[in-house]
Every structure is written in structure tokens, then in C-alpha cells.
Structure I
Amino acid sequence: MPSKETVRRQRALGGGVGVVVLGLALVYHFFPRVFHVEPSSTAAHRAMNLGPAPSATPAAITPAPGVGELDAGPPVTFAPTEVIVARMSNKNTNLPQQLSADTPEVEALLARADKALHAGKLAGDDGSAAALFEQALKLKADSRRAAQGLFEVRARLAAEINQDLAVGDADSVSDLLDTLKKIPDSADEVSQVQAKLKTLAQVRPLLAKAATLLQQGHADKPAGDNALELYRQVQQLDPENAVASQGVLQVQRAVLDRALAAVAQNDFKSADQALTEAAQVAPDSPALSDVRTRVDNMRQARASGLLGQARSALDGGNLALAQQLADQAKAISPDLAGLSEFGERLINARLYASYKPGQVFTDRFLDIPGQAPSMVVVPTGSFRMGAPDNEDGRQDAETPQHDVTIAKGFAMARTAITVGQFREFVKASGYQPDSVKLGGASVYDEGTGAMRDDPNAGWQDDYVGKSADSRLPVVNISWADAKAYADWLSQRTGKTYRLPSEAEFEYALRAGTTTRYWWGDGTPTHKVENLTGGSDRSSSGRRWSNAFAGYRDGYWGPAPVMSFSPNPFGLYDMGGNVSEWVQDCWHDSYLRAPRDGSAWINPGCSVRVVRGGSWGSSPDQVRSSYRQGADASVRSGRVGFRVLREL
């Protein structure tokens, strides 16, 4: 057993290198092996001479290498005893009110008591600070110095006891407890120490087992036999137990190590799972924040590398590999910069399926002999839809001019659907067009030079109600008739056919141009469309009152399809011959119109949009921005349609 002088020196050194123990009670119950300290190596019976008051400068006690990992304990520090006593003294308001000055005899006792207190001789014999302060109080019961001194003795003993509790020295605590019991008015402190000793006895074996499990790799698994559950149990018994708190952090560190190991194997899903589990252990720890940052950095680096490889694959024309690499990059980092841009590039590369912009193709029917109309692939892009402010003839319905992006490729019928093609549909499907079901259509009257209703005209007739050539664009059909034909093509080919949206039609009509017409701003210099030409004449010699001056195309009504020049996208008769039904419902302006090329549809609408000029349209009505609405049931000798196929 060490001598009292040795213990005194140990006390002085321990106070000099102590740090703040949490809480006013300073109840940090640490496992003694944190510092490789065995209880037996400490004095079994502390001498009552506890050494001089320690220095007021705290210093950390650094454990030997491997100690923290072994016992799951933090670097332990203690507050100096003087600081602890000062804190407790500030709360000591239960001092007597002194009525007169201390007598010389009392002064002498107090001087001896102060000297003993300073020397660390707190209690145990007649010369101890406690005995001398008690003797002073017997002589003068209202001596504040004596009462304060006795309180300080008790506070110092409590501080020493708490320091021993912190290192798990139960034997030393028991010795000091016996001394504390002898101090007057120490019943509360004694009760607290006894409770702490009891708790210490409960948690020490739990901490030892937890440390063993942690060392064996059972940090948080399996359930029912892991270190984390034991540390949590200790925290329930002793919420301020620092060893348990440090153990929890070491458990988290083990989980974080799993996250880093998963990242090393490019298994970011497992890494994220480990990070989630680590956050459940200690959500606000610096270690968690640090590892999250490291994982995120590695995630970004890995995803960026994959995206770079995907770009190379796309440039090389290997779309499947490009998609695969891009998907891997997205799975690792969904918010990776550049993913969106790459996705757009990849979509554009696939927009045209196995076709190229400008390529012409024809789908064959799957279940019956026959084929769909000839289609041309329209390139993707953006355009200004509507009429600019300075365009002559501009109408409010064509405003506001707005940007539209056609981001999804499509193919459009090279021509309006012909009478022969529509006849094939009616024959194969048994469909009854509205001109038959509802009766009649609106045809041109040569006598008056205007359109008139003819109850006998139908889809097989031309613009004047006479039997039509199969090569002419079909007219005298309703919007529903046009849609039925597109739906039938979808069924026959297994592809998606439909009417074009208004935006798609104008985009295809303009074909990359921004002028009044797709061919320019004025009268064509050569035959480009079937228009109202100033030099055209009807069979009876009629002339157009509002026409393209000097233009002659040789037709008064519709011309057979493909009789004129195609526009830059390879589409025929987009600005003339017959106007055409599109998907959209009619709206009086473009306010809130879609900007992605999709159709603007209100469920149940009865008025649809008609686009493109016809054989009888004035120059203002042939403008690329011109639009008009018509009841969906209208059948007119000036209106036909064409279809679009999605790619």
C-alpha cells in the first residue's frame, strides 16, 4: 500500500492534469482500465492527509496507445478540485448569520484549520481541518468562516470521491465515504455516493462485456448480442456515463468503417445503408459528418468517371453502353452535374429510332395486306410559334409568340391523306364517316364562288361534290373521321399514329424558317404550293379577289398530292392544297399554351384547330402562323388531314 505522502503526490498530480467532468455532480463513472489502472494499485485506505489543494489549471490525461480501443473510453479529464469547490461554494447559501466577530481563540482554531485544509489534511484526527472547524463552531456557533470551512472540507471530499468514481476506483471511494460520513451535515452527499457506487457495480460488467464484443467485431450486430445494446443499457442505468457515450461513438465508427469499405467496392447502396445505420447510432457526431463528406466526394468522383465513359460510348455510337454507364452514374449520384444534359443527348440520339432526320419510310400492316402512308422523319429542335408583332395580317389568336421545343422526334406523312388511302381504311374497318352518318358536307359552288352545304356530298367526293380521284387529298371529313383513321393505322402497324399537335404542325410547316411563309415573305417565284394565284381561273372564268399577284399553279380546287415542291423538311402541301385538322382544342390565344410541342386539349371540347392554307385561302390565311377553329363535326371541301407517327 502506498504511503500517505505518495498518495498526496498522486492527488496533486491528478488534480493538475484533470479536465471538466460533466455536470455539477461530476458523476462520470469510468471503467478503470481506460488508463490501465487497477483498483488494487491505488491505496486501499487513503490517508486522511489527502494532499495539498491541486492546481487550478486543467490538463488532459492521455491514455496509453490502444487503451481507448480496448475499453471504449474517451480521453478522461478532471476539473481541478479548487474549481469544483468554488462552484459548490457559490451554491452554498445555507451559512449562519454572524452576529459578532470571532474570538481570538476561534481565530486561532480557524488559522490552524485553514493550514490543515491547505495541506490536504481534511479529516481523520483532531488536527484535521474538519475537526478544527467543528471545534471552532462549538465555541462560536455563528462563525461563518468555520461553517464555510466545514462546507469546503465536505466539498473537497465529494470532489475526490467523484474523481475516484470517474476512474472506477470503488475501494478508494469506500474509504473516502467512511470519512465523509464523519463530517456533519453530509447525509445527502453520503446518500449520493452510495447510489453512485451501486450504479458503478451494475455498469462495470456491462461495459467490460461491451468492450469485448466491440473488440470481436460485434459492434451493432447481431441483435441481442452486440456492444451497442449493452452501451445503451448502461446509458439507461447511468445517463451521464462517459465510457458508454464513448463506446456508442466507437460503435458508430465501426459502422462508418463498413460504409467506407462498401465505397471501396463501388457499392454505394450498401454505403448509404451503413450511413443510415450510423446516423441512428449518433446523428450529430463529427465522425458521421466527416465520413458522409468522404463518401459524397468518392461518389461524385466515381459517378463523374462513369459519365465520362458514357459520353465516349455515345460519341462512338454505342447507345446501349452509353445508357448502361449513364444509369450506373445516376444510381450512384442522382444529382450529378451533367447527367441531365447527357440524358438529353442520349434521348436525341434515340429520338429517331433506327431512322435519320429526313429519311422516308413506310410501315407495313401486321395482320392484313397493305401499308401505312409514306412518312418522313422530322428533326427535333425549337422554334418561335405564333406571329411576330410586325407581321401583316397578324391576329390576336396567333399571339403571344412563344418558344416551343420539339424534344421528341416524330415522323409526319409526306402528304395529306388521299381519297384512296381513306377508302382502304373504310373498306377494311367498316367505319362509317360522319359525311355518311350525319349526312353531307360543305362544297364549293362555282355559280356563287362560295362554299355551300350539300346533303349528298361525302368523303368520296371532291371539293365541288363530284366523285374524287384517288390521288386527291380526302376532304369532306370531320375531326373524328381523321382521328379514327390514325387510330386504325396504330392497330394495323403496332406503332403509334395520331393527328399532329398544332405546335408540331407549325414546326413542320415552317421547317426551320422564320419568314411569313415557308418559302419566304411574298409571292412565290416558282410553283411551291396550290395557292390562290392571281393568274388562276376557274372553269367558268372566275378569279380570286384576294390572291398572290401574278402566281399561277394551274388548279382552282385541290391538286393531286405531291404536285408541287416539298418544304425543307420534305413535306408536301403544308401551306396549300387543303387545310388540315390537328389534335388541339381551339383557344383564343396562346396564353398558357404548352411549350413542349404537346397538344393543348380540354376534355370534351367541341371546337378543334385547323392549320395550313388551302386552295381557296387568301394570302393572309396561308401564313405559317395562321390558325383557325372549326367545330369538330364540320365537313368541308377545303379541309383534310395528315397523320403523325411517334418514334
Structure II
Amino acid sequence: MTAAPYRRAPDVPSWPHCSGSLPGGAECRGRRVEPYALCLAHLPDAERAAHLAALRPGADLDHRGTRFTAELLGELLTALTDPTAHRPHIGQARFEEAVFHGAAVRFDLVRIDGDALFDGAEIAGDISFDQAEIGSRALFRQVRSGGDAGFDRMKVRRRAVFEGAEVGGDASFDRMRVDGRAVFDGMRVGRDAGFTGLQVGGHLSLDQVAIGGDGRFDRAKVGLSATFRGLTAGGRVSFPGAAFEGAAVVGPLVCAGEVTLSEAVFGAAMTMEAAAAAVRCRRTRWASTAALRLRYAAVDLTDAVVECPLSITARSRPFAVDGREPAEAGLSGAGVRITSLRGVDAAHLVLSGVDLTECLLAGTVHLDQLRLEGKYTFAAAPAGLRRRGIRPARWTPRRTLAEEHHWRAARGRAAADGWTPAPAGEEVQEPAALAPVYRQLRKAFEDGKHEPGAADFYYGEMEMRRHADDIPRAERSLLTAYWALSGYGQRASRALGWLLAAMTVTVLAMMLWGLPRNDPKPRTTGTVAGRSITMTTDVPAPANPDGPYRGRLTTDRFEKSLRVVVNSVVFRSSGQNLTTAGTYTEMASRLTEPALLGLAVLAVRSRLKR
């Protein structure tokens, strides 16, 4: 600093404080004014004019604790304007605890070669540092702005600190560039905060920041680590296209709207704790390990790139910030819901305690390697009885894909049965595309030793195969029979029902036609020739029953018929004399009924196998 313009004012003894008045009766802050700091507002007009006239572009400034009017600030910046560049040129500037009185304070296009110190400054209206260049540090700690604050395309050579700053309106740091560290801890913004295109060469810190509206970090780039602990926003928080080369810690974050990470790139370890209505991660890239711990959110991972383990966990309790649980205003409802995994390589994906009821899985890569932990849910087939004309119908309870719901609902009649239609604009997948999805999920459950879950997805796989358009007619008929008889070997009740029906029909057939009229008795005949005797024993052929059918339905004939059928079920011969019709009936029974019993046993085994 030069000594001449920073002398002690002769009319203010010892110059420790400024207690003068501004036009309109406004008082200075009454705080300590550092020695040799110049309170321009209370210099005599002649001395103020002489001081301003002595200033040259690039001069240092020290106006700590000074109250500026718009006119006074304009005179100061005019005196520092470079006639060649047509903009103010300031050296080291210090405005700690200064008060700027007026509609707006503008430092647009200002260039400060050294530090810019505005700690504790108060601006009644707007403040703007658009395209300003700070050669060293930009310190705006505890700055208060009653209106909007703009720092668009501002360049800071070393460090930018906005710790504890308060902005009554919008705050904009779009395309701001900080070569060193950027600190926004404890910042309060009344409406929206924009950090679009922000570039930080060192560390970025936005801990305990409160944003009344939206927080935008679109295409932001951070060279080292970034932290967003305790960030709250009344609207949305978006990071589309942002790039974090170092470790990133996002949260605990409370957002009443949507958190968008679409097309963001995380080059190092990333942790996110968020309570939000939705989390959108379309085409997000995680090049290192990542953990998302969420509350309430509907998560969209369409086409996300997962190169290392990524875990998504649903939290049941609120997140704690410094031992306190932040308010989650505007958030309520069910747990964490995954809405789409299309295009994701699930080989490194772990989902814990999430809801997959609405999840779109067609197009997921390595779905057979997906890991599911904790309590998770899939869409269920509609429950209850429904009427198909005069015939009642009931869907078998099982886990299903959301895409199967969409396909069945699109068929018309199934929509009335409780199947969920596809969202507006969503393409309905055909059964041929859904069968491989069920197959991979079945394998994932089998590898995880969850046989009951695997059985549900096997059922879905066979259903999609049966309804596929490209299946041969013979195979479709075979699958239809397999479905009707035992639910593809997964429905014991269906197989047992058919077994009981088959046994009933067989018993009835035996009583009516299979058992002879009477049990034939053997007859022995012989001839005597000299001392040689020849004996022959014959069993007469069983006689077909005669008489009315009602007379054949006796208890004795029922007991004999039941013995024949039971032996047939276990693939044994009863040893009972039968008519020709009974013999063929028993042969058919010994082929079909053990098969039905085996299907029932197989279905029970699939539900109990570990």
C-alpha cells in the first residue's frame, strides 16, 4: 500500500472506529475500523476527491467496515478503471465487514491481481462478480446479500471461500473457475443455487449448505475430492454431466424433489446418502466403488455404467448430521424403488431392501449375477377369484416382472384382471424378449440358494415360452399340457387335483367294466390210462360284468377297484383278475398316475429345497 492515501483522517482522532452518518440518517456499523483503513463515506469531500484522484488502476484497497452507497462505490470503481481495457483494475482489495447500501453492487469484469477480501460484508440488494478475475484468494465468508448473487464465469487463481454466506435470492456460480480449493460450507440460499459448469482444480466443499429452491451442478468438474455433507434443497439437486476425479461424498442430502446424476462421471470412490423423491442415474458412470444409501427415492439406472461394485441400500431411519436428524419435509411414502435397470451390467450390482415392483429389467446385462439382499419385493400376480364368462378363474400367486404386467394388460381382457398397464410412452415387451430375463433371474436365485424364488421365475420363463409367437405348434401344445397338469411342475395342488381326478375315473371304470362278474375259480380235470394219471387245472377267463350299472356300484367292487388304482399309482400290479377293459385301464393308470404323483412331489420339492 502507498502511505499517502491511507493516512489517518485528521478529524477522526486515533481512527479506531467510525461513528459518522450517511445521507438519510444511516449509521456505519460501529465496528472497529482497522488502522489505516479508509472510510470514504466520512472523509471530507475535498479529501475524498483527492484520494480518488490519486488512485490508479491496479492500486490496493483497504475499506474494511466501510458503508458504501451505490454512488460512492461507482466513484471508487471509476477511479480504478483501466482506460485501455475499459474496466476497473484492482490490486489487493479488502472489504471485510463492509456494508453496501443500494439496489445492486456490481464488480463485473473486475480484475484483482491479489486477494479479494469481503468477509462479513453486507449487501442490501444484489451483488455481481460476473467474469471477475481474482489473482489470489477470493474470501466472501459471512457475506450477506439481500437480493441475488452472481459469480458467473468468475476466475480465482488460488482459493475461493464462501463459508457462511447468505443470499436472499438466487445464487449463481455458473462456469466459475477456481484453480485451488472452493469452500461453500454453511452457505444459505433463499431460492435457486446454480453451479453449472463450475470448475475446481482442488477440493470442493459444500457442507451444511441450505438451498431454498433448486441446486444445479450441471457439468461441474472437480479435480480432487468433493463433499456435500448435510446439503438440503427445497427443490431439485442435479449433477448431469458432472465429473469428479477424486473421492466424492454426497450427503446426507435431503431433497424434496429429484436428485439427478445422469451422465455424471465418478472417477474415484463415491458415497451418497440421500432422502429424495427420486434419484435419476441415466448413463451415470462409476469407475470405482460406490455406495448409495437412500430413503423414499425411485431410482432410475437406465444405461448406467458400473465398472466396480455398486451397492444400493434402502435406509429405514433418517440420516444423522452431527448427531441431528434433518427434517424431511415433503417426503413420504414407500421405501426405495428401483424403476429401471435397462442397459446396466449387473455383474457388480448389489441391491438391498429395495422394491422391484416397477423395475424394468429387459435389456439388463449379466442379470444372472445380480445380488439381492435383505427384504426385497417383485411385482405379484393379481390375487383373488375372477370370472371368465361363467367359469371362475384365479391367478396363481407368484413373483413376476413388471414387463409381464404390461404385456398382459395390453392384451385387453387381462387388464380387468388386475395386471398393471405400462406407463405412458413405454414400449410393451413381447414374451420372446421376457423369457431370457426370467431365465437369468432364475439362475441368479439358484446361485443364491433361493429355490422358492427360482421356482417363481421358472414358472414365468415357461409362461413366456408358451405365449411366444415363434414357438412351434407341437411345442406349444406340449407346454400347454404341462401347464394345465402341474403348472410346469411348480404347482403341487394342480398335479394332486389331476391325480385325484384320474384315480376317481379309474376307480369308476374298474367298478363298471374292469372287474369281472365273479372271481373265476380254477377247475381241475384229468384222465387215467393204466397207472398213469394226467391232471390239468384251468382258470376260466374273467366274465364281463352284466346287469344294470347301478348294480355294479357295490362296496365290495369299490374296495377291489381302489386297491387296483392305489397299486397303479405306486407303479405296482394289484394281482386282481380283470376283464380285458380293466387290464387296459390298469395299464393306462400305471403310466399316467405315477407321473402326476411325481409332478406333485417335484413341485413340493421346489418349494422346500435349500
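What follows is calculated from the coordinates using simple rules that are stated; it is not laboratory data. Since the structure is predicted, the reported quantities are computational estimates derived from the model, not experimental observations. Cβ atoms are built from the backbone, for glycine too; each structure is taken alone.
Odds and ends about this structure:
- Among I, II, structure where mean count of other Cβ atoms within 10 Å over residues 233-240 as derived comes to 23.1: II
- Here Cα extents along the principal axes in Å, for residues 297-376 alone was derived from just one of the structures I, II, and that gives 40, 24, 22; the source is II.
- Test item: P(r) over Cα pairs in 20 Å bins from 0, in percent calculated as 15, 26, 14, 13, 16, 13, 4, 0, pick one of I, II: I
- Entry that produces 5 once relative contact order in percent (Cα under 8 Å, 6 or more apart) is calculated, selected from I, II: II
- Answer label among I, II for the case where helix-only ellipticity at 222 nm (-39500 (n - 2.57) for each DSSP H run of 4 or more, over all residues; to 500), calculated from the coordinates, equals -7500: II
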